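Pasting the structures here.
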Structure 1
Amino acid sequence: MGGPHDYVIETGGVKVFPRIVPREQHRDFVRESVSCGIEGMDILLGGGMDRGTSNLLMGPSGTGKSSLAITYAHCAAARGERVALFTFDENLELYLTKATAFGLDLRSFIREGIPRPAGRSR
């Protein structure tokens, strides 16, 4: 693909990171609401967040953004799904400590990889 690409010059050569064109990266998925495991929150969100969407949680400190993200991540990982969390003001250790304080262990999923539920392949 022509045009500008990100790259890094490092010892031993150059790594080029080609642009990702969304229409060429499409994967089919089931369009459905995804539960966070908290009945009231799922009801408030009309059954949960929509699979295949990106969600940006914004608000003042202490309003539950991290709590909700951690809860969704934990539930998805427990179902054997892949999870990506992006934070801006917290480092990984702080985020994992916060999850543990909520009673949710994300470290085991990172350490061992996401377990595969019985009867389900990746």
Structure 2
Amino acid sequence: MTGRAVNRNYALGRLKTGAMNKSEAAYSARLALQLHAGEIQWFRFEGIKLRLADSTFLTVDFAVMAGDGVLEMHEVKGHWEDDARAKIKIAADQYPFRFLAVTARPKRDGGGWAVETFGE
């Protein structure tokens, strides 16, 4: 150690395009099981980019075709910041998709996923 303070603050959400974080990878595994069980028809990670305004876009974490044929946009977050919540609400107002805000529940609370739906 050189005696200088080490900056351990890292930017969140700065993974290479197409790379999943731990929450997204776990959710992808869940979607794969649902696909295998016939509960959904298709899904793709970061497959759709939606224009919300000039120079403002939302690249959806997962585009999912539900079992009923409805196209859904699933946004997976460890913690929802106000700007991300605003973007999903704006997208739900502008596009004819069902939007799901998905957050992993802590194991101490039973695990699984908390889901909030927009645009139904």
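When FRET efficiency 1/(1 + (r/R0)^6) of positions 33 and 49 (r between Cβ atoms, R0 = 25 Å, to 0.05) is computed across structures 1, 2, the figure 1.00 traces back to 1.
Rank structures 1, 2 by percent of Cα pairs over 26 Å apart and report only the one at the top, that is, the highest. That would be structure 1.
Every read-out reported here was derived from the displayed coordinates using simple, explicitly stated rules and does not represent laboratory data. The model shown is predicted, which means the values in this text are computed figures rather than measured ones. Cβ atoms are built from the backbone, for glycine too; each structure is taken alone.
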